[in-house]
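Please treat every number below as a calculation from the coordinates, not as lab data. It should be emphasised that the depicted structure is a prediction, and the values quoted were computed from it without experimental measurement. Cβ atoms are built from the backbone, for glycine too; each structure is taken alone.
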Structure I
Amino acid sequence: MKPVSHPANCPSILSVSAVDHQYRVADFSCGGSRKKGNQVNITAPGVDIISCTKKGYDVLSGNSMATPFVAGMAALLWEKYPNVTGDAIWKKLVAGARALDLRTSDAGAGIAFS
């Protein structure tokens, strides 16, 4: 598995990995290391996701499919807690993640579940 790279390896970026429907890390998703900033923080579904396209819809896979799940959850948390900081939302996302039977370097705190 390739290590997390730019921009996700920046410590101020919430790094999202992708899992399939059996909660296995997607083969295209990068893994982390113990080095600060080179880590996955959380994971979300990213394989065979129905998504809108210019032609209507398609079934797509990628971290670009997993990240919107986490962004949507962050938006919902911010709606519920409008006066908190981005860092507080990050902590709520990670704290609300459901642990998976995967290495934390590959799936972070687990699947986004807040």
Structure II
Amino acid sequence: MKTVEEVLRKYTLGEAGKDETNDNLKELGSPLCLNPDRNVITPEELAETRVGVTPDEANGYGLMEHGAGSLEKVHVVDGRTVDVDMGQETAYVYIAGRKYRLRGDMLTEED
């Protein structure tokens, strides 16, 4: 059985499109949904996206989940989000098939 995490990883790897991802999320009963105006990672952005062994090697574009029921597209440079600082709030970033905990603007390994 698929999990939400598996569905989002597949999307951030470019192995599934927006519609397939939304269908899979709906099948799982998840309240999450990709908004075509906000969450689309273009083929060019996907081609720029890379992760490494440690979180600070992540660069490119991913999706942030922060418990609000919607996903936010984020830009990551050297393991830091360029456009988001979550402070103490719990959030996760899915990028290139990996899931990281976001602490402030820095990607860290999951707890």
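Tell me which of I, II gives 28 when you compute relative contact order in percent (Cα under 8 Å, 6 or more apart).
Details: I: 28; II: 23.
Considering all the candidates, the number was obtained from I.
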Output -8500 (helix-only ellipticity at 222 nm (-39500 (n - 2.57) for each DSSP H run of 4 or more, over all residues; to 500), calculated) maps, among I, II, to structure I
Origin of the value 33, 30, 28, where Cα extents along the principal axes in Å was derived from one of I, II: II
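Tell me which of I, II gives 2.8 when you compute distance in nm of label points 7 Å out along Cα→Cβ at positions 18 and 50. Intermediate values should be presented prior to the final figure.
Working: I: 1.8; II: 2.8.
Derived from the structure labelled II.
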